[in-house]
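Take a look at the structures below.
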Structure 1
Amino acid sequence: MSNLKILLLQIRKLDDPMRISEVTAFAEALDSSPEQISAADLVNDPPSPEMLRSTDLVLIGGAGDYSVPEGGPWLDRALDAMRSLYAKRKPVFASCWGFQAMAAALGGLVITDPQLAELGTLELSLTEEGKKDPIFGELGNPFLAHVGHQDTVVRLPQGAVRLAGTPLVENHAFCMPDAPLYCTQFHSELKVPLLQQRLRAYPQYTEQIAGMPVDELIETLQETPESNNLIRRFMKHIFGIGDDVKD
C-alpha cells in the first residue's frame with residue numbers, strides 16, 4: 001500500500017471544514033496515513049492530465065455545497081475528468097457526490113428530489129448481482145451504511161451493474177464490469193465520530209432531510225463495520241494487497 005499513489009478528488013469550498021476531515025476518513029478506510037493521499041480540488045484547482053495518469057488509485061468524495069443537477073462552470077470539467085478515468089480504466093472508488101458525478105458522466109441521470117433525500121444510518125439490501133459481486137458479496141444482507149444525500153441517481157449508466165439499494169432509493173451502488181470502477185451513494189469511508197463531525201458542520205441538512213435537530217439524529221447513529229470494509233475489499237480485489245478483511 002505504501003508504494004501506491006492515491007489521489008482524492010474533492011468538490012468542496014476552500015473554507016469547508018470537511019476538506020481535511022475527508023482525507024482522514026479515506027485514510028482510515030484504507031488503513032493508511034493521510035500523508036499518502038494527495039487531494040485535488042475539482043472546482044478551484046483541478047488535477048492535470050498528468051496527475052490523473054500517474055496516480056494508481058483515484059478516490060472521489062462528497063460535495064458539501066455542490067450539486068450535479070444544479071451544475072456550474074466547474075461541472076463539465078469535472079465530468080470530463082470522470083470520463084477520462086473510465087476511458088483509461090483507472091481504478092476508482094467513488095462515494096456520495098462521486099457516485100452521482102460518475103453516473104452522470106457515463107450517461108446516467110441525477111435529479112434533486114427532496115422526497116428521495118436520506119440521512120443517517122440506514123439498512124441497505126444487496127441486489128442479486130450484488131450478492132454475487134466479489135466485493136459486495138462479502139457484506140451481510142441487509143447491511144448498515146451511513147447515508148446523506150439530497151440528489152439521487154434515478155438512472156444508472158448503460159451497462160452499469162446495480163449492487164445495492166434502500167426501500168426508498170434503489171440505486172445506492174454500482175460497478176462497471178469492464179473497468180475497476182465502484183461507486184456508492186452511501187459513505188463507506190465514514191465511521192460514527194467523523195459522521196458526527198460532518199453532521200455538526202452542516203446542521204441545516206439535518207433539519208431539511210431528517211426533520212430533527214442534529215443531536216437527536218446523532219443519537220440514532222450506529223457503527224457500520226461491514227460497509228466500512230468495502231474500500232479495503234476493493235483494494236484487495238483490484239491490487240491483491242492488504243490483509244484478509246474481517247468484519
Structure 2
Amino acid sequence: MHARFYHPTGIATGEIVELSTDNKHHAVRVLRLKKGDAITLFNGFGGEYSAHIETIGKSRTTAIIEAFHDIECESPIKIELAQAICVTEKMDWIIQKTVELGVTSIQPVSTTRSIVHLSDERSSKRLQHWQKIVISACEQCGRNLIPQVFPLIPLPQWLSQKKSAQSAHDVHLMLSTTAPTGLRDISRPTDNANVSLVIGPEGGFTQEEETAIVHSGFAPIRIGKRILRTESAALAAIAALQAIWGDY
C-alpha cells in the first residue's frame with residue numbers, strides 16, 4: 001500500500017495540491033519519498049485519491065492528483081465507544097487501536113473512579129491531540145472516513161443523551177465483570193445499526209453507575225472469564241463485535 005496522507009480540503013483529479021507541513025515532513029524526512037513516488041490522499045469525505053509527488057523543496061512539497069477511487073473499508077455496524085477517561089498513554093492507546101478496529105465515534109466520559117480530571121482548557125487541548133491520533137490511525141489502517149472524538153462529558157450527561165436519542169434498532173452494551181451473558185446471547189443488529197459500548201475506568205464503575213447504565217437501556221455483557229484492564233477491555237470487546245457481527 002502506498003503512503004497515505006490526510007488532506008483536509010477539497011481534492012479534484014488533475015489538480016496539484018500542496019502537502020501540509022506535517023505531511024511534508026513525514027513524506028520527506030521519515031518516508032524519504034522522492035519526486036515521482038506514488039502516494040494516496042484522502043480528505044475524510046469518502047473514497048481516496050491516487051497521486052504522485054510532483055515537487056519536493058525546502059519550503060513546499062506538492063503532489064498531482066491522478067484519479068479518485070470509491071473505496072471504503074468500513075464495518076457494516078456503527079460502533080460508538082463511550083470510554084471512561086484514563087491516564088494519557090492508556091487513552092491514546094485505546095483511541096488509536098479502536099480506530100484501527102473500526103470504531104465509528106469515541107465519547108470520553110468522566111466517572112466517579114476516573115483518575116484523570118481535566119480543566120476545560122486541558123480538555124480542549126487533549127481533544128485536539130486525540131483527533132490527531134485518530135487521523136494518524138486512519139492513515140495507517142486504510143480508513144477514508146474519520147471517526148469523531150467528542151468533548152469529554154460526565155457519564156450521567158452522556159446517558160441522558162442516549163436515552164433521548166434511542167432507536168428500536170440500536171444496541172446498547174456495557175462491559176461488566178459480573179454479567180452472566182456474552183455477545184452471543186445478544187441478537188445480531190441489522191446492518192447499519194448503531195452499537196453503543198460503554199467501558200469503565202481503571203477501578204470500574206460504581207454500583208450506582210452500573211445501575212444507572214442498565215436503567216438507561218444497556219445490556220451488561222462479559223468478554224471471557226478474565227478481568228481485563230480498561231485499555232484492554234475496549235479492544236477485546238470491539239474485536240469480538242466485529243468478529244461476530246461485523247466485517248471479520
- Task: Could you figure out which one of 1, 2 the value 45, 40, 36 for Cα extents along the principal axes in Å was computed from?
- Result: 1
- Item | Structures 1, 2, by FRET efficiency 1/(1 + (r/R0)^6) of positions 84 and 204 (r between Cβ atoms, R0 = 35 Å, to 0.05): label with the highest value | 2
- Message: Suppose mean count of other Cβ atoms within 10 Å over residues 124-131 works out to 15.0; of 1, 2, which structure was it derived from?
- Response: 2
- Compute distance in nm of label points 7 Å out along Cα→Cβ at positions 60 and 196 for each of 1, 2 and report the one that scores greatest. 2
- Who wins on distance in nm of label points 7 Å out along Cα→Cβ at positions 116 and 140 among 1, 2, i.e. which is largest? 1
- Any idea which of 1, 2 comes out highest on FRET efficiency 1/(1 + (r/R0)^6) of positions 12 and 156 (r between Cβ atoms, R0 = 25 Å, to 0.05)? 1
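Read-outs: derived from the displayed coordinates by stated rules, not from any lab. The structure presented is a predicted model; accordingly, all values stated were derived computationally and were not measured. Cβ atoms are built from the backbone, for glycine too; each structure is taken alone.
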